[in-house]
Structure P
Amino acid sequence: MELLERMPQVLAQLRETGCCRALRETRPDRDGVNLSGNDYLGITACAALREEFFQGYRENFGSEELALSSASSRLLTGNTPAYTRLEEKLSSLYGGRAALVFNSGYHANIGILPALSGKGDLILADKLDHASIIDGLRLCEADFLRYRHLDCGHLESLLESRREKYRNVFIVTESVFSMDGDETDLRRLAELKRKFDCFLIVDEAHGVGVRGPRGRGLAAECGVEESVDVLIGTFGKALGSTGAYAVMAPETREFLINRMRPFIFTTALPPVILNWSAFVLEKVPGMTDRREKLRRMGIRLRERLSAIDQKRTIPGVSQIVPWIAGSDIQALELAAKLQKKGFLVFAIRPPTVPQGTARLRFSLSAALEEPVIEELADAL
């Protein structure tokens, strides 16, 4: 009863400070210029791709692959042929490395670290790693520390003082960070991995599709893909589908199949989703023009936003462009004004970002027309 009595007080406080969240039904194709999704390559918005996929579906796949559910985990009857095809395509894209598909990036991040690490190990994670990585750390029996954001010097000092005390050490980071649109120095992390004999795990959720040769991500762009022991990607952002994956050594894949609880105890994805992911995966390597357009738009928006307020620093270098508003109330009011002008953008507030840094997060897409950048900057 104490909890039921406390709920109204907590909710009232959240409303007063502008921190209360609510579900809002949206229709991104009708509610304005969508600047809040992660459809970086414009695949989700592309009706022609969907039409091409569904036209050939009955011809390419048997009736059993029209199922909208697998109704089982992969270790029972859920491991349909669609999984095999998709993981083979991923393996081919990543130079023959073993691939494993998961239901979501969150599933991947709360399962991989607890499966690989144990007592006597240490995990060092970037301070601004995604909540799914932090939740994975909390499930681990290993010790963990968080180094200052993008501060490889701080990471190196932690390794120098602690490496010899632990059996295994894991360095965990995102490649492109989702709130500031900044990126980690993967070359430097690869050097530290070798110097201190560590494992390197990189979440490429916001790098896959939009960065690197054939859209393989920032690690490939930096030439350190082989130094990454587990590279995690998602289908739910630039690739316009559902689910996630990791590429790794064959032994690591087998180990995860046997030890990763979110993998073992989760109903498998339906074949139609897996086949769509495989279809998209064949298209993405050739989307060089879309990647270049996205890069160009990110540069231009940062230029325009910097010109609005020359004292303001616009962080990042990617398709994610933040505008720091300050308080939660200020971010909410600014978002509401832009929505009235036809831009679908929302306030990002703590705990997603640190206190005092509530912001608008402009998430660009190759589906947008480039003049939208000028219109947005003028409106802001």
Structure Q
Amino acid sequence: MNKGVKEFRLAVGIHRHEVVPGVTFHTLAFNGQIPGPEIRVKKGDKIRVFFKNDTDLNHTIHWHGLYVPWRMDGVPYVTQMPVMPGQEFVYEFVAEPAGTHFYHCHWGTLLHMQAGMYGSFIIEDDDDPVAKRFKYDRDYTLVYSAHDSNFLRREMNFMLERMKERGYLMKNGRFDKERFALFDSVEQLRESMEHGYQPPYVVNRRSPSELPIPNWFTVNGKAYPVTPSLYIKQDENIRVRLINAGTEEHYLHLHGHDFWLVSNDGIALERPQQMNTMRLSPGKTLDMVIEGTNRGIWTFHDHDTRRVTNNGLYPGGNLMVLVYEDLPKEELEVKPMKMGGMEMKSSGKMDMLPKVALDE
């Protein structure tokens, strides 16, 4: 707190991220983590975010779903100039509306979002109708994304080289609107084209086949078997906030239960819907409440099973479990199995469920 204002500091840097054991790739990360830090405040709080760019690329922050002043919306060349390497920009706004939202970079968005520049922004309300109706005991946030590791490597290297060239030209006073593809108006663009300028979308640096084709699908920055688990107890309610910060649609299915869809884009539903599978589209946030009515260990996964893969191999990706913490130990014991007359036995620490399966 600083004189009635809640202050936060976010810095973006190049980060080496482990998505599953043994697989890492370079990403862009807020404060060295993917997703970026969750910002959780109260409705009406005054917010100040100091954003530092510690990379050689340009960046901004867009506050997705928040009612910020237009100069704080984080769209480069529309509401602000991009935050250049080494620079800092201060975002100031009042936290509203209440609900589940997120923040992400709006520069080079095709690359920067799948590279990890996203995080949740939760605005709590003392008069929350969801809390009043369901009286939940725990509150989880799950941020979904999709990543093309080859595209990330290629495009990050390409953009770093471009920014190095642009930085050199600017330092030597050789700023050129055509080289930077930056114009004051469409009329100015047309005038340049009449004199021979060709826009980058005419002389394209990539073909359609070179657009990202995700081979990694993550929840809170991790793919199965290191995706987060949801914990519950019999007769307990939990709230789960789902954010799609990626480019893919997900069809999320919970085994053994129906759940209540209670909020859409941060807006509490007057009539919550009971279901066991929901569609989470890019840019959407959905909240659900799970009631602890069927004790066990239950799978929660994307029913488009292409998203339940790691580098093309099933199982992986968006595969999680809902775990009842009060499940009796004896229910987890593995009984010996027979196959072809041979008995398969587990021993030591490997005689309990669940297992980690890497290839089915």
For P(r) over Cα pairs in 5 Å bins from 0, in percent, for residues 235-298 alone, the calculated result is 4, 13, 17, 18, 19, 13, 7, 7, 2, so let me know which of P, Q that is.
P
So helix-only ellipticity at 222 nm (-39500 (n - 2.57) for each DSSP H run of 4 or more, over all residues; to 500), computed for just one structure, reads -12500; which one of P, Q is that?
P
Comparing P, Q on FRET efficiency 1/(1 + (r/R0)^6) of positions 59 and 315 (r between Cβ atoms, R0 = 41 Å, to 0.05), the highest sits with Q
Calculated from one of P, Q, volume of the Cα convex hull per residue in Å³, for residues 163-282 alone reads 231, and the structure in question is Q
Which of P, Q yields 21.4 [mean count of other Cβ atoms within 10 Å over residues 123-130, calculated]
P
With mean projected area of the Cα convex hull in nm² derived as 21.0, matching label from P, Q
P
Work out the source of 24 here, i.e. which of P, Q gives that when relative contact order in percent (Cα under 8 Å, 6 or more apart) is computed.
P
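Every number here is computed from the coordinates shown, using simple stated rules; none is lab data. Owing to the predicted nature of the structure, the values given are computational and were not obtained by experimental measurement. Cβ atoms are built from the backbone, for glycine too; each structure is taken alone.
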